[in-house]
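Bear in mind these aren't lab numbers, they're just calculated from the coordinates by the rules spelled out. The structure displayed is predicted, hence computed values, not measured ones. Cβ atoms are built from the backbone, for glycine too; each structure is taken alone.
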Structure P
Amino acid sequence: MSATDALVNRAYGTGWAVVRRMPERAAYASFERLADATWARRGKQVRRLESNLRRVIGPEPSEKELRLLSRAGMRSYLRYWCDAFRLPGWSRERIRDGIVVHGQEQLREALAEGRGAIAALPHMGNWDHAGAWACLELSQVVTVAERLEPEEVYEKFLDYRRALGMEVLPLTGGPPPYPALLRRLRDGALVCLLADRDLTAAGLPVEFFGAEARFPAGPAALAVQSGAALFAVGLWYADGLNHARLTRIEVPTDGERAERTAVTTQRVADAFAREIAAHPADWHMLQRLWTADLDPARAVGR
């Protein structure tokens, strides 16, 4: 393990070992101060967040308004990390009572049909808390994890999400996850997949806030092939609680499978756009996303 990898590994290990044991008010206050300090330095990730948020809010808000929004965004992002380090110590009651799930009835109805259901999530709010809640209230949650470096950090994240009740399949380094996800759906599971960024050759082009981006095809392809209900989820923080809103996505039944998958992916993107526009500070997208931004010469805000 390199010195950098060892440092990263120790940092995450310290987070789960120490932050969860801190007094709650002190823990969240510390992470908010860290967010403000990071925001004030306006490093690469903060500038990228602001570039992404500019696409969301459009050209009219001033630079001062954008900066205030990005500060709120960094606070939301660091609150997610504080939540993540503390979640393993939360009681079942805290997990249930700390989140408001809007539209959960339609998801319960879909799962009752026995064909499973698919939740497509953007990088918003606290998706881990939503998954832990679903494991307690609804069904076995199955998800896919991108392999991280160093390996020790990847294993820590696997252990973390498994401790919350989720089944985690590796994206790479093992059998392809897609067939396993189809089997889990047939068993009635809830498949939860992050779905607002895919820079691989398999990503599908979508229109997103007026420009082209690429989203993963997995959620739509699973819905088309399995017949399971598909939901887009928006997540945000408000009034000291986590919130999640479920929107049922209509999956076309006519046409070729590839066409139906593309149409459905665009509908997921449209649902994400509505949620992100409503809660832009809770969209934790600190990486390049839009196709134009992948070419540095055409990057927004540079």
Structure Q
Amino acid sequence: MVKLAYLFPGQGAQAVGMGKAFYDRFAEARDVYQQANRRLGFDVTALCFEGPQELLTRTDLCQPAIFVTSMAAFRAWRSVAPAALVPTAAAGLSLGELTALAAVEAMTFDEGLYLVRARGEAMAQAAQQVAGAMLAVFGLTREQLQPICETSGVEIANLNAPGQVVVSGRVDAIVRAEAAAKAAGAKRTLRLDVGGAFHCSLMTPAGQQMRSAVAKVQWRTPQLPVVSNVTARAVAEAAEIPIHLVNQLTHPTLWEASMRLLLSQGISQFLEFAPGNVLAGLWRRIDSAVTCTSLNTPADLESLTKILA
């Protein structure tokens, strides 16, 4: 029996039109969007389907939109998935960790909507206090980037895959780090399409707000282990979850280590729920022999159910 894990994307995976095909085809997906419209206080359905892109990129709007789209895709999948196909674990990149926790019922969907709105607003407010950015660096290791971080003033934010490290910091520090990384032999650098300097000390005010928000959620033991971004270890107890979610805002995201943990447990099949295929792309760098299927349309679900049936 193939061992399977669920993966959920983070901020940066957004695209205008995301989730509409699931909405049109599945009542379960429509229910997700309609409940979200009522709970969030704005028309997240129109934002996802119609944009505009500049609003969809705003941190306080982007995070709820991605969370809702991922949950809609997940509910659609669950309605057609073969009954014998039982997943082993789940994980999500940054924001996606909240989605994973909602999917495995460590919190209710309604609580997830509250928490993702609170998280997005807290991070947006922290980003407004200091102009920050994030930079992906390709071709250098963490060890090679560390002295560049120290001299430029940026911090390691994401360890996504071999040869791909994301740094975070003030805009002027990012400019210095980008120049230094290129001089040190980086193959490529890329400014991320996000609204601030996430996963670094500039998010400390957001972490303080997040601490208050997670305290209002009635955490439950997850139905599946969820791998924490902060520790790259599986979380099985409800009491651990809020601590990790607070720390996640100011600590590096250990995605590669998290995926290698799942590999060590014999998991070889991964499903990436909409939107996008960022996580499948990271798998090609981590271990190209692994199968990671991105589920962005009903046709993707139908193809996969035939393969796995």
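Summary of values
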{"quantity": "Among P, Q, structure where Kirkwood radius over Cα pairs in Å as derived comes to 19.4", "calculated": "Q"}
{"quantity": "Structure (P, Q) behind the derived value 4.0 of distance in nm of label points 7 Å out along Cα→Cβ at positions 111 and 135", "calculated": "Q"}
{"quantity": "Per mean count of other Cβ atoms within 10 Å over residues 119-126, the highest-valued of structures P, Q", "calculated": "P"}
